[in-house]
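Alright, structures below, take your time with them.
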Structure P
Amino acid sequence: MPELPEVEVVRAGLERHLIGKEISEVSVYHPRAIRKHLAGPKDFEGRLVGRKISDIRRRGKYLWFEFDDDEVLVGHLGMSGQFLLVPTDLEFEKHLRINFAFANWPTQLRFVDQRTFGGMSIDQFDSANDAPASISNIALDPFDPAFDIEELIERLRGRDSQIKRLLLDQNLVSGIGNIYADESLWRAKIHPERPASSLTKAKLKLLIESATAVMGEALAVGGTSFDDLYVNVNGESGYFERGLAVYGRRGEPCPRCRVAIRREAFMNRSSHFCPGCQPGPRTG
């Protein structure tokens, strides 16, 4: 699933091209793509025609398009969603779900989603939380100017849950998914199953700073692409896969201590870590 760096790469690409553009036509090709818009495809399409995009913003793994009122268009990539800017005369993609055309511009915005876990919805903007109402419960991510690292540290210190489980909790801190959780835990030399309450403030600060750093590095090279399901708005893959230390490296030597990387089941996914420099929690 695309995480913060991948979604930010997409958001920035959309922002470069779509600010000020007027939507002239919207076509929904799969109802699951707008399943949260209960009024149906025709209402979704009709309410967006004639709107000018004034801004494109993001929180965690969500992005949204702002207009000149308090309605916004929220998007989530899910497992395989893609926002592609494509010449109008180019053949439709096999898994095209929503298509946007623009006035006096020969380019379309296409939402393509092979697995249909992603989607879009029209929402009201919650000014008190500076986010669309449907995601106002999502915590700030480490790149938000209002993000408070000390507050997050205190919230983590009071939890006995495994630290990786908490890193993935979007109500505590948003944007971190499985890939960057594993990478930041490796950088901070913390086992994913360590209880958060067992970690010092200094260690938790190092972990959050590591997460911020690794996501920043991924962002600089277009994110992480393991297959063609994540690409930027021009259809290009990211290159951070080459810089991963542990994720997807089972059996390979740890870049730091040369012990073989281990992979274990975790929350219907997996954890990758080094048993040499990320010692497990004490038992007994």
Structure Q
Amino acid sequence: MGGDGMNSGARPSYEEELSLALALCDRADQLSTASFERGPVVTFKPDGTPVTEADVAIETMIREALEDSFPEDAILGEEFGSQGDSPRQWIVDPIDGTKNFAAGIPLWSTLIGLRVEGRFTLGAMSVPGVRERLWAAEGVGAFQNGTPLSVSETGEIPAAMVLFGDLEGILGTPEEAPFGRLVKGARRSRGFGDSWGYGLVASGRAEAMIEPWAAIWDVAGPAAIVEIAGGRITQFDGSPLEHGGSVLATNGYVHDACIQELRSQGVNAR
């Protein structure tokens, strides 16, 4: 089922998968917005991270729909782990930015990604609190609220806007000094973390997003959007993304310069 049934040597189009992902985002937006407006019930997982009833309800809904439409595909989600063994793996974060969500901050999102044989081929990122949705798929293109999007063409760090997530993973570590120099050398910096930062890079509103650590469900959907919009996303040393590794997402033009800045100070992927 889906685009991989094509016989030509060209990369397949993922229109069918994207259509489903966007429909699932519609349903997720309804669930998350209703919970946000009434005030989510927050509990804590064994690792101390928060979870709400919306996280559980949304991932359950997405998994059931994926199992029905693409039963042979594998699924990996933040709340219920991994199931299946297939070169096609859906990767889901039902509420990215749960701490924002629980605190009444409207920058949370639902993330859906599809990884095929290690390649991020589709991504959907819905941010209903600010009425924004970004999506992309191979063979289709990259879009923001229905309008084609692309990364900026800024080619030098002194002209770039650099974003970052939590500083707790940077302060007091070997990454602190090189990160500080990179940020100081940029035109502007802001702490727009979670998927929002990757969306700003993909849509040309910023040039780089840096996180010293991220789960694969935090970045699978955004990775496809960034890359299909013309950017690059790797670990700090330029290696492919891994669960629990570092993340450097850029417009592509400043990517090597960012890697060099980090490498020159001895910073490596975790």
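Please treat every number below as a calculation from the coordinates, not as lab data. Treat the numbers as computed from the prediction; the structure is a model and nothing was measured. Cβ atoms are built from the backbone, for glycine too; each structure is taken alone.
One of P, Q was used to compute FRET efficiency 1/(1 + (r/R0)^6) of positions 81 and 185 (r between Cβ atoms, R0 = 41 Å, to 0.05), and the answer was 0.95. Which one was it? Corresponding structure: P.
Here Cα Rg over 2.2 N^0.38 Å is compared for structures P, Q. The highest value is that of P.
P, Q: which one has mean count of other Cβ atoms within 10 Å over residues 121-128, as calculated, at 15.5? Only one of P, Q returns 15.5 for mean count of other Cβ atoms within 10 Å over residues 121-128, namely P. For which of P, Q does distance in nm of label points 7 Å out along Cα→Cβ at positions 57 and 217, calculated from the coordinates, equal 1.7? This value belongs to structure Q. Tell me which of P, Q gives -10000 when you compute helix-only ellipticity at 222 nm (-39500 (n - 2.57) for each DSSP H run of 4 or more, over all residues; to 500). Considering all the candidates, the number was obtained from Q.
Could you tell me which structure in P, Q was used to calculate distance in nm of label points 7 Å out along Cα→Cβ at positions 153 and 241 as 2.7? Label of the source structure: Q.
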